[in-house]
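In what follows, structures are represented as structure tokens.
Any read-out appearing in this document is the output of simple, stated calculations on the displayed coordinates, not a laboratory observation. This is a predicted model, so every value here is computed, not measured. Cβ atoms are built from the backbone, for glycine too; each structure is taken alone.
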Structure 1
Amino acid sequence: MSPAGVTGFRWLMLYRILTLLSYQMVAVTVGWHIYELTGDPWSLGLVGLAEVIPYFCVAPFAGHLVDTLPRRKLGAVACVGLALNAGALALIAAHDVGVDHLWTIYAAIAVGGVGRSFLGPVYNALFARALKREQFARGASMGSVVFQTGLVLGPAIGGVLVGVVGKSMTYGLAATFAIAAALALLRMPVTEPPPQLQRGPVLASIGEGLRFVFGHQILLSVLALDMFAVLFGGAISLAPAFIKDVLHAGPEALGILRGAPALGSVGVALCLSRWPLQAHAGRIMLFAVAGFGACMIGFGLSKVLWLSVAFLLLSGVFDGISVVLRSTVLQLATPDEMRGRVSSVNGLFISSSNELGAFYAGSMARLLGMVTSVALGGCVTIGIVAITAIRAPKLRRLNLRDLH
């Protein structure tokens with residue numbers, strides 16, 4: 001990698017971790033904030049729904065814009081949107097709104113969903129400009145390390161700060177991180193795509209990205225497998241309720257619980273950055289997603305804090321393998337002129353499923369109880385792995401060298 005490439009990749013990683021810190025601090029704080037006001041697990045599910053609806057509506061257009069407009073400037077604007085979202089939540093918390101004004105919190109979350117729809121496409125498009133093709137597998141592992149580190153530090157910092165300085169100050173620091181992410185992106189030295197790759201009607205451009213993904217069996221099966229695993233195995237959204245009603249701990253323990261999966265993912269991503277996977281990648285991914293489902297069952301049944309943390313830590317190991325493999329396939333299989341659009345489709349599959357999974361988990365917890373709903377979600381995840389293994393033979397035989 002050239003010195004300029006190294007510098008560009010470092011700025012990109014700084015942008016990524018700062019946006020993650022901002023988003024995760026808001027996520028853990030708003031979860032505690034809303035559950036403190038309502039005491040209802042279903043209200044936590046509505047957090048996911050409030051974010052995913054605007055995200056789902058904007059993401060296809062975000063991908064087109066990333067392939068059309070200067071990517072760094074577009075990403076910086078999205079970061080400013082995150083900062084405004086966190087700032088609004090800080091004002092709401094400072095005025096100590098009650099349940100009657102709960103809609104203001106959900107409205108602020110919706111604004112954050114719009115901004116977040118641009119972050120993934122911007123990152124993935126700039127990733128391919130900062131690295132050479134033969135460096136994608138190792139770069140995806142390093143990107144996963146940074147990603148999971150943000151998932152560890154964000155909830156941990158947020159949980160501690162909520163307990164020490166309060167919700168308003170925590171939201172304020174999240175806004176500061178988002179502004180810093182915008183500045184990091186603007187400092188990144190990278191070339192933008194040539195003009196001839198930036199033309200075409202909006203709807204036709206979006207349709208081209210959708211056709212590419214749905215016509216690529218390996219890419220589609222990898223995204224679908226990850227989507228359903230996150231959708232039905234999204235127990236972590238219920239962490240505030242588990243902490244209060246099952247494990248009987250405080251906001252500091254919530255930060256530990258939210259950060260445990262990411263800590264496991266960091267460890268495995270560091271290993272994969274040193275020894276990238278190539279052969280039997282598809283089989284390894286199927287095994288990893290099945291292991292993730294089994295860990296969700298264990299977490300749902302646990303009534304001891306350290307055991308719950310252990311199950312979530314191990315779930316992060318399995319999820320980390322899946323994330324690295326999915327990211328590598330996404331980069332290797334996508335033409336440069338379509339990275340924004342394909343990444344936005346990836347976001348619809350993966351990122352939106354986090355919020356839909358939160359809504360599903362909250363709804364099922366209300367219907368069946370938290371323990372039953374989480375254990376059932378883990379069982380469904382394992383069943384989806386079995387179906388995917390049967391219906392997607394190309395994924396079973398996947399060797400990453402075949403995509404180079």
Structure 2
Amino acid sequence: MDPYAALRYKEFNIFLVVRFAMVFAWSMQFIVIEWQVYSLTKDPLSLGIIGLMEVIPAVGMALFAGHIVDQKEKRSLLIKCILGFSVISIGLFVITIPSLVVDLETRTILYAIYFLVFLGGIVRSFIGPTIFSLVALIVPKKIYPNAATWSSSTWQFASVLGPALAGFSISFIGVHWSMCVIVGFSIVALLTLFRIERKPILNPKIGEPVLQSLKEGLKFVFSTKAVFGALTLDMVAVLFGGAVALLPIFAQDILHVGAEGFGILRAAPAVGAAIMMLASTRFPLHKNAGKKLLWAIFGFGVCMIVFGLSTYFWLSVAALFVSGALDGISMIVRQTILQLKTPDHMRGRVASVNSIFVGSSNELGAFESGLTAKVMGTVTAVVFGGVMTILTVGTTAFVSPTFRKLDLQRDVEEHEREGA
């Protein structure tokens with residue numbers, strides 16, 4: 001397959017710009033918030049609460065959001081999502097004004113940040129399904145796997161630069177003006193999105209009752225073994241491998257590397273993932289997808305253990321880099337499974353279930369890491385998460401030989417024939 005097939009479609013390139021700007025802004029925002037909250041509290045549990053405040057609405061609204069996405073025009077819905085994110089970013093810009101931080105009580109500032117993060121969780125419950133559905137309307141079926149790889153690669157590149165810039169911008173211009181940069185990127189995403197034309201609604205059941213629609217979506221996910229297996233495996237691995245949420249503690253109190261080192265640590269896994277995703281455009285992961293996913297998550301768990309035990313900055317960076325490369329494999333395989341196995345009229349609902357299983361597990365993982373760090377200590381919490389990830393992989397490989405033997409080559413060939 002042509003490694004640049006998806007890039008030959010103008011609207012897909014525009015879509016990548018929108019996705020880059022949004023992920024850059026979102027990932028940078030999360031890092032700046034983490035830094036600000038830990039600087040105010042010096043409490044690892046407060047980092048976990050950030051994740052919890054986002055995951056509650058993201059999970060609570062996810063299924064309903066998937067139903068709405070399947071019923072509505074995708075570009076218009078994404079415009080509304082980006083507008084919502086921009087308003088939240090402006091709120092964070094205001095609440096981090098230095099004079100307010102000095103004058104207001106720490107508790108007041110924390111509650112305001114948690115509230116805005118909560119609103120961000122609502123917006124995020126719509127963004128994931130909308131983006132997943134929009135991609136399928138921009139490119140033909142025969143290049144879905146290639147489009148999924150480029151879309152995921154763009155996500156990772158933004159995840160590299162967002163945290164890296166966050167670390168340096170906190171150091172050079174402070175938290176407040178870092179928030180201003182985030183607002184700027186959200187506006188870029190909004191203006192660029194208008195260059196994509198409105199898309200048709202492919203759902204033949206417009207006006208279908210909400211409960212019936214949700215039931216159909218859940219039934220599809222739980223009855224499709226490849227989809228359910230991939231989501232479950234990745235959810236548990238991310239849940240227990242959420243050491244990234246504790247990076248402010250490692251940067252400030254264990255490795256003693258400050259804001260610049262924090263930016264490097266936060267960017268390291270995304271750099272590894274981005275490199276792996278670029279490589280996958282030339283070396284697809286369709287064959288033996290099940291085994292590759294299992295081995296990737298097993299290696300991810302090992303990297304978490306190494307990172308947790310390390311007291312050397314560059315060893316910690318290396319462990320995070322490799323974990324990111326392995327996580328990149330996991331993401332590509334999972335996204336390819338979803339794109340190939342999901343019918344067009346159910347993409348919103350399936351993507352919403354995916355956000356519950358995988359996307360929200362990042363925030364639950366952040367809460368789990370913050371809680372276990374409070375109870376066990378930071379290093380023990382990270383090592384515990386790595387061990388649990390390895391045990392999860394071993395259990396899945398043992399109890400699900402069908403998933404272990406999963407191969408997507410035939411699905412790819414069928415989509416190529418359909419799109420020919």
Out of 1, 2, choose the structure whose coordinates give mean count of other Cβ atoms within 10 Å over residues 130-137 equal to 17.4 when calculated. 1
Of the structures labelled 1, 2, one was used to calculate distance in nm of label points 7 Å out along Cα→Cβ at positions 10 and 314, giving 4.8. Name it. 2
